[in-house]
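The next part holds the structures, each set out as structure tokens.
What follows draws every value from the coordinates through simple rules; no lab data is involved. In this text the structure is predicted, and so the values were computed from the model without any measurement. Cβ atoms are built from the backbone, for glycine too; each structure is taken alone.
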Structure 1
């Protein structure tokens, strides 16, 4: 059973850099950039791009505060795709490749992790399935 001094009871305790992390997920060219996968499927990437300047400011503030920043990057090479993902791609007619290892499509969009910031690679929609994110 947890002791009271182990509990994070206040907002100040919960957001202290030692107890928190900023997790940046899927900020990659295929999801945000013109010419990326979302753009090629007709998605409104301008509305996604509008979120980038505030995100960049948040990341900078978090870095200055000493908050751990974890980047989650999708890699959807064919050998990593699960049966359910392949089925959904076919059903939705979205079988074009995306987020392939070593390509522009998988690169970060307008931000790069600092050398000491972890990058978690995910091969599923969930960043918890088969990754080290929980660590």
Structure 2
């Protein structure tokens, strides 16, 4: 039912924790399933130098958060904004159809953290960048 990558990221999640001096924090949740994701970003010169997460939820939610943090660490903000739930699913070698919403939450959490960074630093942005397309 779950790929080896999903199981690996669920059992051995990467980048778990908080960043005390994070300059971007995004928290999203799905009230239907109860999953909650919080992503912390440390951004220097438009590069994500560190990223951590806390997720309360199922194994797919934890795996999606874990792999999403790996996918954006060391990337520019613009590259991180290109992260899609489809890319998360592909990186995990698939998710069951009823767990796709977990990958959507990962995308939304990353974008919420970047939006928070922009807002805190009074950086103008195109709000359409933060509309998640499923």
Structure 3
């Protein structure tokens, strides 16, 4: 059996939503010192919808694939739904990750949470309106 699913390979070789949003409404950056992976997520939010999301990831193929898939899972979704994204959902959408690479999906979840927390820190009234 192959170590990585076809979806992991596709998102690694053809990552979606790579780049920077210069005027991002929320930016989150997380890293794992043990493996050296670093993820940065940029969010553009309009009318409580994630209108655009970009990422920069320095890391292994699983980290890049997890970042790519996570951005695909929240793009166009309400902020409240983006807040509930889990690493398990990212890994499942990729048709699984090897056990020793699950931390990559955790980083993707944490980077999105960090970006959303940054958004709410800049817009505290939005959190009161219905965010988590």
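1, 2, 3: which one has mean count of other Cβ atoms within 10 Å over residues 11-18, as calculated, at 13.6? Traced to structure 2.
Taking distance in nm of label points 7 Å out along Cα→Cβ at positions 35 and 83 as the criterion, the highest value among 1, 2, 3 goes to 1.
State the single structure among 1, 2, 3 that was used to calculate distance in nm of label points 7 Å out along Cα→Cβ at positions 27 and 59, giving 1.9. Answer for the origin of the read-out: 3.
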